[in-house]
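Some structures to go through are shown next.
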Structure I
Amino acid sequence: MNEVQYRNLYQMLEVLVALAGFLIIWRFIPFLPAAMLYVFVLSRILKQPMKYSIPYTIIVVVVLYLIFSVAFRVKLNIY
């Protein structure tokens with residue numbers, strides 16, 4: 001394996017650890033704040049600039065809210 005493959009493998013492991021962390025933290029806090037944290041961490045792992053990470057995180061969480069809470073009427077345990 002070359003250096004690029006090692007970096008990609010490391011980044012994939014970071015994403016999997018972030019997913020595991022999301023699933024664990026979701027048990028203790030509501031879905032939307034957990035999703036917001038997860039999306040933000042993913043965007044930082046993928047080395048997105050901060051000026052894109054914050055709006056992207058907000059947009060993704062709003063879309064999740066609209067799809068699940070408004071369109072499908074799924075209760076996301078928001079409090």
Structure II
Amino acid sequence: MSILRNGAGLMPETPTVREDGDMVVIRLPRGDADDLRVGLAPCPCKATKSTATSDIRARLSKALGRLSFMARTRREWKETRR
């Protein structure tokens with residue numbers, strides 16, 4: 001869990017959602033991104049599911065995976081530059 005320092009001491013950083021034109025921006029602590037990705041995994045049950053919902057879940061999970069990969073790549077690149 002990410003920690004944000006404020007005037008009253010330490011408090012956990014919380015996710016936020018806002019509109020940016022026609023887009024919705026979801027902000028959450030980087031440490032929560034992998035947990036969200038796991039939560040977005042396809043449901044193994046046999047119940048009927050919406051194709052549109054499954055598509056949104058897959059796209060969001062893929063975007064979080066790319067973000068995680070880019071962060072790891074940047075971190076590794078910085079380590080080789082030392």
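Laboratory data are not the source of any read-out in this text; all were calculated from the coordinates shown. Here the structure is a predicted model, which means the values were calculated and not measured. Cβ atoms are built from the backbone, for glycine too; each structure is taken alone.
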Given that mean count of other Cβ atoms within 10 Å over residues 20-27, derived from a single structure, equals 12.2, which label among I, II identifies that structure? I
If helix-only ellipticity at 222 nm (-39500 (n - 2.57) for each DSSP H run of 4 or more, over all residues; to 500) computes to -23000, which of I, II did it come from? I
For structures I, II, which has the highest computed value of relative contact order in percent (Cα under 8 Å, 6 or more apart)? I
